[in-house]
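What follows is calculated from the coordinates using simple rules that are stated; it is not laboratory data. This structure is a prediction, so every number in the text was calculated from the model and none was measured. Cβ atoms are built from the backbone, for glycine too; each structure is taken alone.
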Structure P
Amino acid sequence: MSGVSEHGRRLLPHEIVERMRSELGDLAQETIREIRRQVPEFAQPLEGPFARTIRVGVERSLAGFVTRVSDPPPAGEREEIAELSRSLGRIEMREGRSLDALQAAYRIGARLAWRRWVKVGQEAEIAPARMYGLAEAVFAYIDELASHAVEGYAQAQADTAGELHRRRQRLLEALLSERPPEPEELSEAARAARWPLPRTVAALVLRREQPPGERPHFPRLPGTVVLADFDRADPVVLLPDPAPEHVDLLERDLRGARAALGPRVEPADAAASLHTARRLMELIGRGLDEHRRVARCTDHLASLVLLEDERLLDLLAGRRLAPLEQVRPKQRERLAETLLAWLQCGGSAPEVARAINVHPQTVRYRLRQIEELFGADLRDPDARFELGLVLRARTLLPPSRWPSPL
């Protein structure tokens, strides 16, 4: 409600409005005193920008109401009062307070103003009907100011959240870069992003399972603030001081994606954790045996070491497995399987037979073939070690991904 009638007529005669206007100075001082007395949040000494904001807010709000009950105010003035209320709401949010204190201040102002206007009306013998209208105008005006304050508060929240998000994105990018920030820079960036700097972090890489454009459902992890970028092609989350219960929660509640968790490292080494997580996710995509929703690199360390550089692994396979090129492809697989079991079992034919589920006599026949093909390499510790590496790597990926020449 504007404080005037629907037809724009004055709510009060001009001389009464002028009398009200003459009371504004004393009324503003009384209102400020009562607000400071009754609202603890505003009890601090009135000095500096805070004092000016309170005084201007009270004085302009009271003057705006008096103008409104005399003539419809210009649109610019109405917006000026509205923006003043929004600015008060923004200040409350930035000071870390709720709107309760400001709402209480508005109620105090409305009560004191109405008490003062009643006295003026009684002295001027204003008709009760007009005074009822004035009362309605006072409280409608206060509701309007409070509504604008809520707008300002909400806008400040949105602005703060947006800026905080941008700061956290910049921090995440810095941590995951190949040249992480210096310790002092990292501490400052973490403080600005309101991210308690942890002792360790672990990178989590997500592989989407939902249509493009839809974000995975990432559960909230109690007691921790993650840094995340879900908009990139390979969404990344940086977990601070990851605990087993965090991983269990992700395993249970992560939706729309699978995940690979890198090792725990110091924050400055976050890029290394990301590299390992990405490599693990790549290997899973190529057939590495892993059925859980959240794969842990700690469960695949040997695989990650063996398959870290597949080009070198192919070179080693070409060198150590070359003798198998002398037999037919199907026979190569049987001999490779038998050779790996023999290396792992320490040379016992019965144990090899149990490991690969064939008859011991079959194993002995194959071992004779292997002896003919590999000869002295089977008694060379270095050659045996490299054979074991190459053959073990073959078991980690499907046949189409095996190291050459097999």
Structure Q
Amino acid sequence: MEIMIDSMENILNKKMSRRVALSKAAKISIGVGVAAVIAGVGGYYAWQRMAKPQKTGYLWGDSPYENEEVWYWTLTRCLHYYAADLGDSVITLDPHTNTEVQIRDIRYLVAQGIDGLMCAPTSMEGLVEVLDWVKKQGIPIVTYDSDAKTPSVSICTRVDSFTIGKQSAEKLIEIMKSDGIEPKGKVFIVHDRPENLVQVARKDGMESVLKEYPGLEIIEYTAFSTMEKAKTVISEACHTIGKPVIVMATNMPQLTGAVEGLKAAGIASPRGKGEHVYVGGIDVGPDTISYMKEGLIDVAVDQPNLFYGPLSVKFLRIIKEKGEDSLPPVGATVTFDYNKSEGRQADGTYNIVFDPDKEYAGVKPFAYPPPPSKVVEFYGHRWLQLSAIVVTPEIAETAPIWANVAKEWFKIG
């Protein structure tokens, strides 16, 4: 077994493309059931931990939805940095979006003697049985980014898709009004397909704002989450229906494609020059930032994923040390006021504190905390509904989002 560990390190402790690194890691891990994949300074690295790490604090198990995209790399890296700061250890196993693999990984983590489990379920229903089993072992569970339909989870941290869609539309309308433009004309909204409930909820959130303006005519298009399809449908719509006043999209490929569609139709112009089409949406990647710098995208919102891991660790520690009843209760508003003490406040709110000056490899992930967020009930457990980070061209290159963090931590972007 030691030989296999050495082989893993020798292969992966080198610079290589992300896809090659992940492919090699996956092939080597077949049959042993565990691979913790993160990126290292100057290249892409991975290691395989075949035995329990030496425990200097708590030992947490982490099962993300996947760890093959940069968005998740930044989430996982911040989680590991924060846990290490507290003297805790984390084993992260990548299920590659496969529910059966995730179930196997979770059972393996329990066998390692973990003190708590954090998990981004690959299926709301498919993980229920194994999570109920984990709970019966006396191991607390928190979820992040996605969730499971069971009261065995103590608390989940994720955004609400409807709310972040609403946030993006509200900011776009605000920008239009600041330019003296009346919200009147055609609106093109691009989303995946009706079966994608997450993107439908995002679209519905956008429309809940836009429908407040009688002068706006909303037309929906499906693009199956691809840039090329979004480019095609927006270009064709501009030629056949006419120029829109607003274009919105429910994820990054479609947002990029929407801008390309406006370009193909010959009607893309920067804000402040000519008859600008106001563009907004969800997800902020490198392409989004580039288009913002060109004045072609006015706003996009992104999940505060740097907080998902640290909040999960914080909640697990609260459960272990103070009990589940010490978590933010359903109905409470959670604030992130670093000038107050942590926990329940006299006004009924619940305050969470991180160190805003804490720096990890050139990044201060907690310097810009989320706005106040509500705790609601979801299948018998708490759901902390974090708001998205609203990004405009003015802060596109400095906002605490994964695309900017990746430049420092992984030297990409």
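Points to keep in mind about this one:
- Among P, Q, structure where distance in nm of label points 7 Å out along Cα→Cβ at positions 117 and 293 as derived comes to 5.9: P
- Computed -20000 for helix-only ellipticity at 222 nm (-39500 (n - 2.57) for each DSSP H run of 4 or more, over all residues; to 500) - originating structure among P, Q: P
- Taking distance in nm of label points 7 Å out along Cα→Cβ at positions 157 and 373 as the criterion, the largest value within structures P, Q is that of P.
- For the set P, Q, ranking by mean count of other Cβ atoms within 10 Å over residues 141-148 places Q highest.
- For distance in nm of label points 7 Å out along Cα→Cβ at positions 69 and 101 computed as 1.5, the structure of P, Q it came from: Q
- Here mean count of other Cβ atoms within 10 Å over residues 221-228 was derived from just one of the structures P, Q, and that gives 18.0; the source is Q.
- Structures P, Q were shown, and semi-axes √(5λ) of the Cα gyration tensor in Å at 38, 25, 20 was computed from Q.
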